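Student: Take a look at the structures below.
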Structure 1
Amino acid sequence: MFKRLTKIAAAAAFAVALPLGAPAVAKTFYWVSHGGPADPVWTYFLQGANQWAEDTGHTVNTSFHSGDVPSHQEAIRAAIAAGADAIVSSSPDPGSLVEVVAEARAAGIPVVNINTPDPTVDFNAYVGMDLVTAGRDWAQYLVDNGHVKEGDFVWMPVEIPGATYGVQEEQGIATVFEPLGITWEVTEATLDQAEVITRMSDYMTANRDKVDAIIGLGDLVTGSIKRVFDQVGIAPGEIPVVGWGNSLDTTQEVLEGYVNAAMWQDPHATSYVGLSMAAMAASGIPPGFDVLVGTLYEKGNAELYDGILSGN
């Protein structure tokens, strides 16, 4: 089915449509994340879900699954069994939710996809980044600003190899780098912050001379750049870095020159709008569009996102 694509500014339409007080009949929604509870960006996605529940009076049951696909699938099946009014879910791996979402739809339960798109799944709608475009934007930024050229090598650390987000980001990166003869390597960093820093530091110690630029394919890895560079002895700006920018660690890295440009994913708004669309679908108004978010920011406007993440 064809779906119109619209920007996050369209979220105002949902806000107007929602009741300002407690709803006459409270509904129960399930919010299911492939991320981990210690991942900084998912803290903000969760805040958006909790704020939506507070503002609307609906119940939102949330869960994290840290990349465990069977656990994620089981959470959706549990929501179906409990008679959820609607489900909001990220996608842990390409194709991994085809069957469970079909089961939910067959039971009359709408499922709205957030954060990680998967066109192979029959979701009612998607709210989040176009991850292929995000990858292409990072690669193009490095090329356009003269940070990489033909024959250069780019390192791409990621928390979970094979996960939807990294796979799609790499697809976008490849469309820019392959024609230019720029090579790259994706390496695993895990979801544990301390282990992320250790693995990234070990990689840079062994490969520092060949790394011409870095693209952080996840928030934990991009937010660890300063610690890694300080540990290995790399000065801010010595190696160009782009990647995700949904944590205070990364906004500070951009302000201090460790990261050249970072992608803001509108995490609070993604959950809030995703649940709004799920509520709309549960009330019999089918969403006929997706909502795309995301802004690439540099040092000049990093304070805006630093303020949002600080609650200022």
Structure 2
Amino acid sequence: MTLSRRQALASAAAVPLAGLAAGHATPARAEAPAAMLPQSRDFTLGDFKVTTILAGSRPVEEPQGIFGMNVSAEEFAEVSAANFIPTDVAQFFFTPTVVDTGAEVILFDTGLSPAGTVAALAAAGYAPGDITHVVLTHMHGDHIGGLADDAGAETFANAAYVTGQVEYDHWAAAGNEGFDAKVRPLAERMRFLGDGDSVRSGITAMAAHGHTPGHMAYLLDSAGEQLILMADTANHYVWSLAHPDWEVRFDADKDAAARTRRSLLGMAAADRIPLIGYHMPFPGLGYVETRGDGFHYVPHSYQLM
């Protein structure tokens, strides 16, 4: 069964959720999902407990205005039909990840607003005060929006903050309102990473530039098991991941983003490493295999239960 525009918009009316990202677009609301969608999913990776939380979801019309900008409408329609998805609407998901190491509770990205993210954390059994570290993969609004409310009140008062040096330096010089309101006030409490640096033992930063100038992915490694948090390396399982050379409007450097997709997804496919994507269909965890000149996304079923 494919999703029609009418069905998607009806679903959005029943489940009022956050708008698109600032840096993508300005969020109108950021409530947490209601009963129609789950809000959290737990996985086991070695000694780590990994939980994806759904901080928001909404339908977006005219998706070729975002994905596949460099291909014809005919090719876009053909690929979409082959994958049983409509061409007139897409469902967007916004999925932070919690990694509980036993000693730390580390939140990767913060959603569009405190309300949506705090509610999703609560569904997973966590309170904001439980978060020991907040790691920002990049500075788009749907990743930094949950850091503080509109009055500037910090959401994760007990947390240390970690992000990439290149990413921070870019936005610090860009004059971006969202960054200035949400991220800059935390600068003195931030630790800055480069490619290959560690958040802590078993969590390593991976340069994945292109979506933004300093966009980072993270490799989790525990008791011999690995998982990649790819963040926004690929923003859709068909129109971006499966076709890595298709241009995405939100990618700052489209050529670099395509090279990053081919490199990171190629590594995941070759080494059979599962990955979590911030915008993959919830719960966001899956596997990738090579297929032709691109890739194929295989959603998680029960492998890491």
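Student: Once FRET efficiency 1/(1 + (r/R0)^6) of positions 125 and 245 (r between Cβ atoms, R0 = 41 Å, to 0.05) is calculated for all of 1, 2, which comes out largest? All intermediate terms of the calculation are to be shown ahead of the outcome.
Tutor: On the way: 1: 0.95; 2: 0.50.
Once FRET efficiency 1/(1 + (r/R0)^6) of positions 125 and 245 (r between Cβ atoms, R0 = 41 Å, to 0.05) is tallied for 1, 2, the winner is 1.
Student: Taking FRET efficiency 1/(1 + (r/R0)^6) of positions 53 and 229 (r between Cβ atoms, R0 = 35 Å, to 0.05) as the criterion, which structure among 1, 2 has the greatest value?
Tutor: Working: 1: 0.35; 2: 1.00.
Ranking 1, 2 on FRET efficiency 1/(1 + (r/R0)^6) of positions 53 and 229 (r between Cβ atoms, R0 = 35 Å, to 0.05), first place is 2.
Student: Can you tell which of 1, 2 yields 27.4 when mean count of other Cβ atoms within 10 Å over residues 85-92 is derived from it?
Tutor: Working: 1: 27.4; 2: 18.6.
Corresponding structure: 1.
Student: Of the structures labelled 1, 2, one was used to calculate relative contact order in percent (Cα under 8 Å, 6 or more apart), giving 21. Name it. List each step's numbers first, then the result.
Tutor: On the way: 1: 21; 2: 16.
Answer by label: 1.
Student: Here's something else I'd like to know. Supply the structure label, taken from 1, 2, corresponding to distance in nm of label points 7 Å out along Cα→Cβ at positions 45 and 237 with the calculated value 1.8.
Tutor: Values: 1: 3.4; 2: 1.8.
Of the structures listed, the value fits 2.
Student: Moving to a separate point now. Among the shown structures 1, 2, from which was the value 14.4 of mean projected area of the Cα convex hull in nm² calculated?
Tutor: Details: 1: 15.5; 2: 14.4.
Comparing all candidates, it corresponds to 2.
Student: While we're looking at this one, here's another question. To which of 1, 2 does the computed value -6000 (helix-only ellipticity at 222 nm (-39500 (n - 2.57) for each DSSP H run of 4 or more, over all residues; to 500)) belong?
Tutor: Values: 1: -13500; 2: -6000.
Here the read-out was taken from 2.
Each value in this text was obtained by applying a stated rule to the coordinates, not by laboratory testing. Not measured: the values here are computed from a predicted model. Cβ atoms are built from the backbone, for glycine too; each structure is taken alone.
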